Every structure is written in structure tokens, then in C-alpha cells.
Structure 1
Amino acid sequence: MTPFGLTGPKAHWEATDLTLFASGCTLSLTGDEDRAPVRISVPQAWYHTAGDAAGAALIALWERNRSGVGQLVDVSTQASVMQASQSMVLAEPLSSPPTQRIAGGAKLPPLDLRLVWPCKDGHVTIAFLFGTSIGPFTARLMGWLHEEGFIDDATLAKDWVYFAMQVHEGTETVEEFERLKACLLRFCLTKTKGELLERALRERMLIAPVATVEDVAHSDQLASRDYWQDVEVPQASRTVRFPGAFTKLTATPLPSLGPPPRLGEHTAAVLGAPPRTPAVPAGTREPLPGELPLAGLKVLDFMWAMAGPAASRVLADYGATIVRVESEHKLEVARGLNPFLNGEPGADSSGLFLNMNTGKLGLALDLSKPEAREVILDLVRWCDVLCESFSPRAMESWGLGYDRLREVNPDLIMVSSCLMGQTGPMRLFSGFGNLASALSGFHYITGWPDRDPSGPFSAYTDYVSPRFTVAAIMAALDHRARGGGGQYVDFSQAEAAIHLLGAPLLDFGLHGRIAERRGNRDTWLAPHGVYPAAGEDRWVALAVQDDERWRALCHELGRDDLAGLVASERLGRADELDEVVAAWTAPQQEDALEARLQALGVAAHAVQNTVECWHDPQLAHRGHFVTTEHAMHGPVVVEGTRFVFSRTPPTSYRAAPTIGQDAFEILNDLLGYDVDRIADLAAAELLE
């Protein structure tokens, strides 16, 4: 795990949490449009890397169990944090307008989307969005506004599914969208967070309160699922409450962990342990030429949006056969999200969908028909792993719950991924990662202390939780390979993501301190911020790691009078020093600033959006962007793998499927249906 990867022009660059997010597009999307981009106030970058490394290591071990040979896994933090751009990094290669930051939302031309809203006693996040998947939720919200007199009959009657498309076509206007936002703002200011959440749970609306770490620590949902783990910690002379198991597995529940070790506590035991060799099973064989680590693994994928598909995309990259099932009648939400190829919305043009579903086979079925469920049961017999990310009642309502499916395939591993988990008072809470991010504490701590929370860009838990999903799947597969059989995995995206806020949650538990928004301030480093560069909305992120580098920077600034300031003094004069640094950076080009600062050993990076990432020589060196051959569009650029294997890396990428593109290949080649049976399914309108 390194900042930029083991090789390439930036392999030896200095980096910190702030500068890594600057390098990976995400920072450019976060914060208020009239101020510098802003990071999440609790460092996050290396958690992204560690999550990718955990999944990568388990995939490499799976391959070693077949081949008997190890390999090097090279994880780039720059590539890892780029997942948090929600594929907006692809706007430039897809010839789509770049996304610009806006407080609590995003600028997606021509609309300025707002996701964070003030209310009577704080803030909430509301997905006031459109499309076939989200439009019905918005319609219910507008019904509530109408009920209380905030909108009229004509407004209520709008087409909330196709509203964004109508703006694109000119039959609705940006001005009308702004009027609707003003109506929603007035409405929110009359309600408390509790009132908004209570109605959202009852009537399925996309609303969640912006929670503090105190709110998270006292969550009824987490308590009902026995999430927290109380550990006796000798160093603290007390019991300390830690975030608990990141997922619930029926056959191999994660064990309770002991206290963190004291410094050097186990040194003698480790050094005194007898030599050992890696435990490679008997019967290994040399891999076939071009054989990927997960070749032969069969996955049935009902995932949608991003949190689920990002996990199965990793499995596809490393050789698993993924059959992705969707329906034309309820279009996958990711098919309607930016960035779009050539800026033109379309079900097969979304950069997010194309990126998350590279390498997968596509099958479209009308699951409302009993005959379609028979096809699904045949796929269950075929697969090793079934992944789904519907609300907890969906699979059961189709007769496809785990108990039914394991009758068909006793060795099946089934993963159910949703926002809050399969049990508890919020189990049916509907929504996306922006809502789970708010409920998990990320929104409250992102932004400026003198302003409302901006929140991380869009759906933050959708970006971090897939790493845990990959690890859970690989662990379950390893258990089955050892003769343990299949099992059910109850995966809460919020519970997994909360581990990235472990430090402030422990601080609250031990000292009662509530983490707050700090802009780009750091606890230990100063100067530490995002400073202006020459040009419109151009910035460079800079972090002075120690006194020696501060002295070098002072000499470059021509301010040797400040060189004697130690870290504690610099922290105390942070505002003054920010002004000094900003005055020096403002007239300079960002690339020149990068070079000057890196030459001094100071961690620095230009704040890159899609254009800069597309032309980044480090990403080019690692082959981060790859070209696929799409059935409708021809060559289409997506992101490649976020970690590189030395011996069995991906060598090519299959384009994401159009709706139902691979029906014949799946039904004939994988399931063995003959042509007549496939024709009968088509005639019965089961195939879409």
C-alpha cells in the first residue's frame, strides 16, 4: 500500500490524506463553490487503500490455493480514493461536462443538485432526484408538501420520473427546478429531524438526519443489531466501546476481538516463534496462460446502484463469471446517473453504470412472472455466490429468500447488502449512500465550522462499503472451500462504513467529545490546507509534515523569520500562516507549485478534477483508464482495477452489457437451454 503505486513518475512523491484526495478527483467535488475544496475532517484515504488491500490479499490467497505460488499486490491510494468520485472522474474521456462542487450537493449541468437541507433542529439529507428508480420516492415527498400547502395541484401533478429529462429537452426549466428547491427548503424548516425521519420510514421517502458521532453511538438501529463491542482495555483502565463486526455471517460469525496491544507487547513472542512456511494446500497446479485468480467462480448478481455493483466489479476484474440480472420495467438507477457518454442521457450511456458493470454478462427478466423465477432457480443451481442489494423484503416476496434458495443449492453463499441491515427498526429504510453517510456521521464532520455541513460528495458509504463486501465474499468462499458449506451474509453498508469513523467514536466514548467540521484543518500538521493557484477554481493541496520541511518551505517563501516555529506554534497561528502560503501560491501554476513543493519534501498535489486525472502521467503509467468495446457505442473508457497483481493481473476488460444483451449466451451456454426453450421464454415475454 503506497500513495501512488510502486512505480511511475509519482511513486516517490510525498503524500498525506489531504493531498491524496486532491490527486484522486474526489476533493474537487467536495465543499462550497465559493471556497476551497474541503476534505472529510477525519482522515480517510488510507482506509480506502486498506479496504482494497484486504480484498486483494484474499483474492491472491484464493489463487495461491490453486497454483501454490504467491505474488505481489500493488495498491495505489490515488486509485483507491478515486472510487469516491462516483465515476465522475470519467467525464472527460466520455466527453461529458465535468461535475463541480456545491455545498451539500453537486453541479450536474444544467442542474444544481442539493442533497443537504436545514431543518428545525439541524440538517437532513434528502435525495430530491428523479428517474424510474428515484422518481416514485420524490412523488411521495411532493405529496407530503402538497398535503401541508407548500406546493399547488399543478406542481404535484408533475412527472417526477422524467423531470430531469424534461429539463434536458426544454419542456421543464432550470428556473422551475430552483422554485421547487425553494418550496422544499421552506417545508424542511418547519420540521425536526425526528419528524422527517419518522414519516420517511413510514411512507418510504429518501430522507435521513445528519447525525453526529453522539447520535451514531446512541443509535437504536445499531443497538438492536448488537453492533457495538465492549472491550476491557488495560491502557484505559476501563471498558471501551468499539465498532463491531462489519458483517453478519451465519456459519462463520466474526469473532469478538481483544484489546489493542501495548507498544511492543508481543515483540518477544513474535520474534521467538518457530519458523513457518505458508500453508499451501496439496494438489496445486500451474495456472493456465492468462488464467485469472477467480476463474471458475460463478456469481449471480442482483446488485444495483453502486455499493453492490462496485464489489462484484472487483470479482469480475479478476476472472469471476458474473451474471447480472435486471429488469427493463424498473430501470437500474445507475443507468440514469451522470456522467453520460457525450453528455447525452440514455439507459446505456451512464458512465457510472458502464464503470460499475464492466466484465459482467447481462440478463433482463420480468420477475413478476412465475416462469422467470424458474430461470432464476436454474441460475441459483449454477452459481457459487448470489449477491443482492434490494430492501430486505424484496427477495422473500419473489419466493427467492435464502431458505428457499439453499434447498436448490445447499452450498450457496448468499450476500444481502442494504443500507442498515436485514434486521432492526430501520431494516426497511430505503435509499442510497448519501442517506447512510448522513446517518453514519460523515456528513456532519465535512465542511466549514462557520457554515452548514456540506457532506462528502454524494453517496459516500457506497464508495467505502464495497471493499468490506469483497472481503466478506472471499472469506465465505474460503470457508466453503475448507468443507464448511454455504452460508448467508447479512451486510449493512452503514455498519461497515462506520469503521472509518472509529477514532472519533472512541474519542466520544472515552471523553465525551463530539467531532466537528474543521474545514481543512489538521490535528497535528500546519500549514495544512487547500490554497489558490493561478486560474479559475484552481487549487493546490499542501501539508507540512514536520519542522524540517517547514524550514525549507519558509526559505522558499522568503519568510525565514517564521522558520523557527515548531508544530504547536504553527497550529496556534494557522490562520496567519494560511494567508502567507495563499499569497505565495495564488499567482503560480499548479503544476509548477507541485514540482517546487515536492522538491522541498513537502506533501503537495494539485486538486484534480476529471480533466487533470485523464492527463495524469501516474494514472497513465498504471494503466488506470482502459478502453472497452461497447455493443452500442464502440470504444468506451472506464476505470481499470484499483490494485495490480504482479503475476495474474487483468489483461482485458469486457464492456458493461446493454439491457438483456447476453440472454442467449447465459441461457444456452451456462444453463444449457436449447433454442426452442429460449424461444418459448421470449414468446412468453419473460426476456426483456
Structure 2
Amino acid sequence: MSQTRSLNVDFTSWTGKHLEVTEGLPNQRTLVYAADLNFRKPHMIFQATGSARLPATVNFHSFSRSIDVSVNGHQIAFKPHGVFKYEASFQSPALNGRVLTWKNPKYMNPAYLECRDEHGAVVATFTPNRGWTMTKAGRLELDLRLPSGPVTDEVVVTGLALAYYIIVQTIAARGSLVTKVTVADAGWHKYSAVPSIEFSDRVKRLREERHVPGLALAIVDHGRIASAGYGSASLDPPQPCTPDTLFDIASASKSLTAASVALLVEDDKRYSEVQYEAPMSALLPDDFVLEDPVYTAGVTVDDILSHRTGMASHDFSYLSPRASAPDTARSVTRNLRHLPLAASIRSKYIYCNMMYTVATHLVEEKTGLPFADFLEDRFFRPLGMASTNLQPQRARDRGLTDRIATGYRWNEEQREHRGFQTPDCPEAQGAGSIITSVTDYIRWVKAMMHRQGPVTESLYQGLLKPRSIQDPGEEERLYAAGWEIYHYRGHAVVSHDGAVAGFGSTHFFLPGFQFGAVILGNSDTAIPVVTTVARELIDQVLQVPHAERSDWNSIEWTSWETEDSPGETELREKLCPDTHEPEPQQFPLSTYTGQYKNLGYHELLVEAKDDRLFVDATDRSFGFVLTFNHVGKQSKYIARLKDYLDGFEISIAAEFVLEDGKAVSLGLGLEEEMEDLVWFAKVEEGRNA
């Protein structure tokens, strides 16, 4: 728009919910429009005042995004549409049915709106004030070429309707989260405006109910940071959990991995070839090769960051430092060619940790720096995250051993915790392995919200562009790049959780509220607890009436307890449909023992132990052991897979192919996204694997 008419949008009486649109200088403003607002049953009633020939009314239907508009006696079908951005079109009665569209071109700044005509030309904009004072809403800019009178009325009313829907409800929800307490009252640090004592007590009860030894929480609210610790970082020896306790945050690390790639995308001078749409095989021509040449040529940087490459997770394929030949980011990348694909490119969201390790290989190849040093130089040091490191050993080498939390698994039968130290996982860098505290990691959340330090507006928008649909349900769960985005009660929440043996984590922020949090715990049961605390915090921020709040504790706990993997009965029916009870093992175990190999999954040694077939695969990144139980036909088995760290167990299908009385191959159900088993060929005796 070249020349515009500027209108100010203000709340003149916050408690009375009255809105005025004026024109002119602050001391010489002319009233143009006025409206009464109602928040309980959302609607707007415009008054015939100023130069407007209204009345006009707007009715909102809960959070269904349905808006009924009447302007100057004309009913306007104003139907928001689109998944990723707020957008609503209408046929203008004053323009003889021509279509005008209000839309938000910046997804993560939903308050900014543009009105475009049928040719895409911008005829009006609404810009919210950055610092809300509970009175000033924003500014409307109208193209002077826009016909005055009824056309302007329609544009103003529809624009304010959409802005009201997005912003005014957001602003009205503020004010209930923080209560003035002293540090001693709730154990909070840094400043006194923190969640209420009741909320702190709630966190303590959740931790105790779900057997989480220690939990730490930090929030950032309009740039101010507060933090607290609860319980124990270690049970033996006793060590309190504080905001400075260090946790393995697992997949919550992915937001920084994606941001690392984004820094290369932003640096056109040194890394102009690195773009989100660039094929990975062009950036890593010798290393990034997939099973199918079409995939090799087609998979882009965007694809690996949004879990839409078509590659299954294959989490049991890569080797830890416990192996004789451990994997690195480069070897994990080069091994992709040996792993089967599960879906077409961009056809399905399939969470794949490996691709985030591949992303770190890209960073290392382009910058010449180890990924740990890159994170240090570009994020940790600039943001003041002095205690944050990639891998626990790096933290120990810097004298931080006493601050690292012990990981725990709760044994319900024995009513006790099993403790262990989190291991180094260089083969999985980028997918996880950041060791940090809530005090440090909230600085990263704050930098994202406020575009501080290395986070520019362009980098922010690039990271938060939705790329994959995780769940098209009520909350519209989307995956961007290292961040998940979902919608709750009409508001976007940006988050990412993390789960690894002995630890649960989450970090999130609400862009429309300048509020974020980091929540970390040191047990397997911390996973549902940190998400429960996050959801209850969000309810407080949005000021959801208590009667309308969900029982997040029950919801998250039930979801966590629900077994995703098939049970033994289901596996038995699949392996041997006609067998109702396991058949006895008749062939000697020596029929099956020996070395087996799969190019992508490396070698497995099948042994006889305690009269059963047994595999020790603790050399994997997700180390495990297998114990085989015969089902039928002397070839079909159910194997119990037990995690080497926390003892978690699941059942998987196992099948041998027999020839001339000897096993020649072994299939294992190691990948749930694959219809077939992962097949290992037996290595002939006397030949190297």
C-alpha cells in the first residue's frame, strides 16, 4: 500500500470491555467506530457513531472458528479456513460480491493481519502493539484507494472481528498466573512474580504421587525468569534437586539441532548452498545415500528436520561407544543406504532420530567444527548457558559431575527406584544428549520468544514453519523444525518433549503471551509428570475456568501407561494363528545359535543361555538383550526385549528360517513402521561377519 489511512484501535474501558477506533493525533483524535465486547459469550456490537453508518454485529461460536458478521443490514459469510494460518474470506456486499481475504502471513505472529483483494493486493492491515498495556490494541491501516463508506465499514468490522478473535481473548486471559510471593515461600529464584504457592504445592504432590525423585521448573514471563527445584537429584548419596541440577533432556535437544542448521541457512555468504529446500545428497554427496535413488535425490533439509523422509526410525541399528566399532554422525549417515524405507517422501510423519544426527553431520561438514563446539560457540556462550554441554562426559570434564542428576526407574512391584548414570551417546548427537539445567535452558526458550542472540526474525520464522501434520485432531498437532506446534483453545503452543531412560523433559512457549517454561525430571515416570505440569501451567496462563480444565494428570498418565507395542497374545496369533498355547521346543538350541548379520543393523550373536536362546545387543545406542520363548513350528518365537539401562521390557516377533535342519536367517520385529521383520543372514562358520 502506497498511501494509507491510519486508525487507532484502543480499549477505552477494560472492565467494561469497550473498544474505540479513532483517527488523528493523540490529543486530536476523532471517533470513527465504537464497539461493546462480551467475553463470556463472545460477540461484538458496533454502535452507529462517528462517521460510520452502522450498526454491525459479530458473533463468535466458542473456539470453532465460526464467525457470523452483519454490517449495515447485510449478512456476511465470514468463514475462517486453512490449517496453518488464521485466514478468512468474505464476499463484500458493498463491492457486488467481490472477495476480500483477511489473513495472517506470519504464522507465529497470528495477531498481524493483512486484507487482500482478489488480485492479491493488500488493501488493509492490522498491526498489534508489541507491548500490551491492557488499553492499546493496535493500528489499522487502510489503502486510500479503498472506497470509503460501506466498503470501509466491512473491512474494518471483519478485520477487527478476526483480530478480536485472535488477540483480545488472549489479552483478557492474562493476569492470573503470577502471584507475589517471597523466595522463601515457594523455593523460587530470580524474581518475586512467580506461580502461586498452590501451584508449587501441586507440583510437589505430582512428583510424590508419580515417584519422581527430582523435578526442576523454570518459567519466562515477558522476559522475566523464575525457577525452582523439588525433591532429589540423587537418592544415594542424597543430593537436593535445584534449578541448577543438570538433566539429560533427550529429544528436547532437537530444537537446538534444527536451529544449528537454520544458522547455516541464514548465512548466505559462507553457506549459500544450504537451504531448506536443498537436497541432502547435494550437500553431502558421498555420505547421504538412501536405499532408493529417487529418495536420495529427493529428500531435502526440510524433510530431515520434519520427520517426513519416509525413513523408519531404526533406533536399534546404530552402535554406541560400548561397541567394538562405535558409530559417529558420519557413519550413521552413510549407513542410511542399508536401511529399508517405510513410506513415500512427505507422505507420512515418521519420527526419526537418525535424521537429526544426520543434520549434525551436515553442520560439522560445512563448518569444520565438532557439533559440540558449534553449539558452544553459537548458542551456549552467547546466551549465557555456562553449564550446558553436549554429552555428560563433557560436563564431567568441566567439573560439573556433582550437579548431574541420577536417572531412575520406579519398580512398582518392589516399591523402589533403580538408579543409573546417563551414558554418552555421540552416535545419537543432535537427536538428544544435551545436558542442561532449567536455569540454562530457559535462556534458549527466552531467546526464541524474543528473537535474542542468534535468533533473528528470519531464523525464527524458518524454524516454526509447519512442515508435517502429526495429528490432524482437535489440537492440530504439527511438526516444524525441532519444534512441535499445537492449538489449544484457539492459541498456538510451541513445544518439544524429551524421553530417555531415567529422564523426562519438555520445553514450550506461547507466542501470543510471551510465556514459556522448561520442566525436567529424573525418572521414567517424569515423562507424564512434566507434560501434566506444562498443560496445567498453560491452563493458568489462558485463565481457563477450573470447571472447564481437563484432568491432565489422568490423561497424561493413561497415555504414558498405554502399551504401544503388541502383547504376547497378539504376537502369538500373528505368528501362529492356529496355535493357542506355546508348543514345546524340540530342536536343540544349537540349531539356531551363531552369528547373524544385516548390513544396516550390523551383527547379532545368538547364544544359548539358561536353556533359552539369548542375544546381548547392549552395544547398541538403545542397548538391549533378547530372551526367546518358542511359540510354534520350531521357528516362531516371541522375544522379550529388555533395555539394558532401566530394565523396560516389550515383546517382539522373532522368526528363524530353517534349511536342512539349521537356521539360515533370523527375522526380528525391531521396527514398528515396517510391515516385514528385520532380517539377519546367518554367517557361515569360519567366515568373518
Structure 3
Amino acid sequence: MAAGTRRKRESKEWLALLLIGAGCAVAATVGPNLFGFVERTENYVADRMQGTLGRSEPLDERIVVVTITEDTLAAFPYRSPVNRDFLADLVEALEAREVAGIAIDILFDQRTLSGVDERLRSVLTGASVPIVVATGDSKAGLTDAQLAFQRDYLDGILTGYAELSQAGDGKVRDLPLRFVVDGTEVDGLALALARSLGFEPSEEPRRLAYRQGPGPDAAAFAAYDAAWVVRRNDDGSWVLPADWFAGRAVFIGADQPQSDRHGTPFGADFQSHTREMPGVLIHAHAFAQMIDGRRLPLASTFLRAVVCTLAVLFGMILVHWRINIAGRLALVVIGGPTLVTGVAILVFYYGGLLLPVVAPSAGLLLGSFLKEAYERGRQWKQRQTIRRAFTAFVPPEIVQELEEDPDRLAVHGEKREMTFIFTDVAGFTTLSESTRPRFLVPLLNSYLDGMSQIVLKHGGTIDKFVGDAVVAFFGAPKPMENHQQRALACALEMDEFAERFREEQRQKGITFGHTRIGLHAGEATVGNFGGEKRFDYTAIGDVVNTAARLEGMNKYFGTRILVSSAVADCASGYVFRPVGDVVAMGKETGITVCEPLSGERAGDPSVERYARAFALLIDNDVTAAKAAFTELHHIYGQDGLIAFHHRRLQKGEGGARVVMEGK
């Protein structure tokens, strides 16, 4: 039953830990979807990993970016809108170089010079290569008049939506595929160009997978200032050779400090790592991803759940280590997230997979803290149980030790070498029947209180009170090497107290009987035999029954204390009188029983004379033993043990073996 109770309790504890772990894993997995700050922090960490640990890739020679910079605009009489005569020259120059297609990331939302607008439109509509022109809407700040001009000007020209979706932190992370404009779904700029060139990219929403350049400060694509693209040498040849552009997709757009710049995971422009990237370059990255069919190597939902679960489990294991609280705190708060981050870095660097870092780290911390809280709560409950169960029955210092180390208390049951004490007051039943309760209860409580204090003083544990009887043991819950010695010392002091108490009551006119005490030592099973609802820390076994029988034998032998040889042989410095090899009723073998003596009785001459007489019994010299005990009985007529052996010998019984007729 104890094993079943233990398994039931352990099953509950495991179930509680399983629920804590599962709850933390679920919270860590869905946390980024529920808490924006978690998602933002996760994105920040992923950005840093991509920006600093991403592997270099060769320059993508399929794409060229042509930029309109501050130097480009300096050559025009006005900055905005971009000179459309120049744009017409630029498109013609690229067409002449036989590019594969052109995407123009410039909005045409207002009229400029007469004739110039018409020339650019004529070039765009009459081009021999696919050309996609950017469009915007009211979200881009266009007025109704600008929208109307844009619609009319670009009529018959392939267009693509130019706006880029930014996350809450201002960074572009989603692939610009399809957008809803005025209730109609339209292609993004990069998707429109890809389709015009015969590609059919997947329209499944996904993250934008930016290409790495060939070096830390190198761009992923070749980029040239637009002014140099239209420039010719004196002999009429292009300054920038035609084969630099031939067969490539070209993106035209602004690269200016205050115009169309966006945050990205890379945070890189064409030459150096800065906080923002030109929109035209982002469209180029999107186009490269679409035609390659690439995906950002993000962990799937299932893999995120697995990572978070492992992190939670690891955190719960970390906090289980038996080190001081400061060490565990440092291990969990610093070591845990550091390890999670390190694993994520290694996986990304060598495998190219972006694992979550913040959510698993949060799960690790949450799991470890809840596990610690659960364990502390369980230990507090255990300490309270120990305190309730033992405070009144175990010395305070032992209770404190058990509270500090509950594992020393095997409430599930264990084998222990222990010594047991049983006491009983002679004639108490008669006293209780003849005494009013209001007098009897204080009397009994005073007696039991004195007996209890003696047990606790000697380090024993009070098992129970049964009426006037006291049951105590030594050797549990705290192991005790000298439990026999301490139990015997306790029994002798209990006898002294009981005799004083009896005499005090006699002087008050109350007949309070002698206290009979029995001690036996041996192996017993000790533990909680009351179940989980009622804590009863006690012991069972034949050794317990034998101790109880020894207490009862005092009446038979005329003694007050009887101990077995299992106690006497291990208690040094005490004087004993042998009683005999006693066979209890129902037993086939006997145990050697002694009477311990203390004080004046230990030094009385009768002890030596008794020993010589008992030696005759052992030798089975009945005649000599009878004469010796007759003489002893004549001198010490009030000695119960001497009287017992005298009666035996008078009946013709000899030897040291005594077979009990009762008990």
C-alpha cells in the first residue's frame, strides 16, 4: 500500500511538471503571435544574425540596378519630378544594350514640360523589351489629381505596385507579391517584371529572403549611376559596356538619403552597412527571390514548437541542479539564453536555418521559474507536513534538519535498524474508572508530558500515545548509530520520572501504579502508514511486537524495565541482571532478556549475589540454585525478579529458559 501511495504521489508530481512544461512550451510557441514585443525582439535577433552571419553569395549577374543619385539630379535644372527627357534617354540606352527587361521604381503622378512627357511615354509604349512602371495610391500620399494623371499617363503600359509593406519596427520583411488597390488585386513591381519575362513565381505569402553579397561590404547586385549609363565616349561607344547590361533585368530607382529608403534585416546599402536600404534595391532582392523560388530559411511552426519544448525542458533540468540559489539563477538567466542563442547561431551559420531565439529563451526562463516555484511550493508543503507530524513528537533540532533536507525522511517506507520503547502504567484502567474526567485528564497529561519530554531530550521519536501507554522509537526519522544506548538511557530516566510522579500522587492520595517499560532493537519498516490524507509516521515489524511483549513481561517477572540482549549488548556502561532466555507465547525460539539497573541499585551487593545464583541456573544445577535463590529471597523479599526465580525453583523448574504462559 505504501508503494502504491508513493507511485500515486510521484505520478501527480510528474503530471504537474508535465503540465508546467507543456504550458510553457505552448506559451513560448504562440507568444510571438500574441505579444508584439516578443515578435519584435525575435525579429531583431534574426536581423542581426542575417546581417552578420549570413554566408557570402556571388554577385547576381542577372540583375543590374541603375540609381538616380544626388550627383545625377545635380545635372538637371530641377530635382523633382525626375527629368523625363533624361529618363527617355536612359530607357533607350538600356534598350540599345539589349537588356532582358526594365522595372522603373519612379512614380509618374504629375505633368512636367510639354513634349518631354509625351516623348517618355512614347519610349515606354514603343520599347522592344518588357518595361514595368511603378504605381502608387493614396497610401503613398497621392492626391486624386495625381492618381488621375498616373492612370491616364500609364494607360497601356505594364505597371506594378511600388509600395513595400513595413513591419511595426519599420523594416521590410515580407515579399512584395500582390496588393489590394482600390478593391482590386494588383501585382507588385518585382512580380510584374518576373511575369513579363515568363516566370511564374508562387504567390504564397512568405518572408523576403535578401541575398548576401560576395563580401561584408559588397552589394548583391551590380549598381551604376544613371548618368554614367547614358554617357558615351568620343567615338560614340558607351562608357559602360553593353555586355554589362545585355540579357539582364534592370531596376531603375532613387538612391538618395531622404527618398524611398526602408529598414531591412541587412540594413545595408550599396557600399556600406547603414540602417536603411533604397526601395529599388529591395525590389531587386524580391525579383531575385521570385525567379529563384527561394524561401527565407525560417523554422516551421512544428520546428518552433520542438525548439521551444526542448528549451523549456532544458530550463527545468537546469533549475533542478543541486546548487545554491545564486548559482541556479545565474545558470538559468545567463547560461540558458546564451546556450539557446549559441545553438541558433551554429545552426544558421552551418545549416542556413533561422531558429527562434527569444521565444525559446523566454520559455526556458518561464519553465525554470515555474519549476522552481512548484518545487519550492512542494517543499514548503512537505516541510509543513513534517512540522505538523513531528513537532510534538521529535526533538526540534531533528525537525529542523528534516525540513532542510526532506529527502532524509523516507515517508514511503524503508528498512531501518531501530530501538523501540513501550511503556504502560500498572492498574491505570482501575484508576480511570474510579476518577472523574476533570481530574483524570490533567493527571494523565502531566504524566505523559513528562515522559514525552524525556523521549525528546534523548533524541527519540514519539510514535503514539495509547491511553496511558507511550510508544517511542530511536533511529528514525533521523538515522542514529547509537540508538540502543540512547533508548536505554531514555528508559532509565523515564523510570526515575515515573517513580517520582507515582510518589507525588501517593502523597496527594492518588494511587498511581508503577510504569512498566520494555525495549527491543532490530530491523523494522518505518514510514507513513496513514496514506496521503492522514500522515502517521510509524513502524511495523516483529521487533515492534517484541518490544511490546517485553513491556508486558514486567508484570510476570516483577520488574519495571526489561530489555532484550539486542539492546543490552550494544549499551556500554550499564549494569544488567539476566532474566533468562524467554520464549514468548506463540514463539518457538526465545530471546535473552535483562533488567537494567541504575543508581544505587546498580552498586548493591545483591547484584553480584544474584549473578552467581543465576549462573547456577544456567548450569542447570537445580539444587544449588534453589538454595542460592532461597537465601536471596529471604534477604531481599521485595525483589520481584528474585521472587520469580525462587518460585520456579520451588516448583522444580530449573535452567535459564523461561516459557511464558501469556504475552
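Before moving on, here are some points about what is shown:
- Winner on mean count of other Cβ atoms within 10 Å over residues 231-238 once structures 1, 2, 3 are ranked, highest first: 2
- Structure (1, 2, 3) behind the derived value -6000 of helix-only ellipticity at 222 nm (-39500 (n - 2.57) for each DSSP H run of 4 or more, over all residues; to 500): 2
- Among 1, 2, 3, which structure scores highest (criterion: percent of Cα pairs over 37 Å apart): 3
- If FRET efficiency 1/(1 + (r/R0)^6) of positions 343 and 455 (r between Cβ atoms, R0 = 35 Å, to 0.05) is computed and equals 0.85, the structure in 1, 2, 3: 1
Read the figures in this text as sums done on the coordinates, not as results from a lab. The structure presented is a predicted model; accordingly, all values stated were derived computationally and were not measured. Cβ atoms are built from the backbone, for glycine too; each structure is taken alone.
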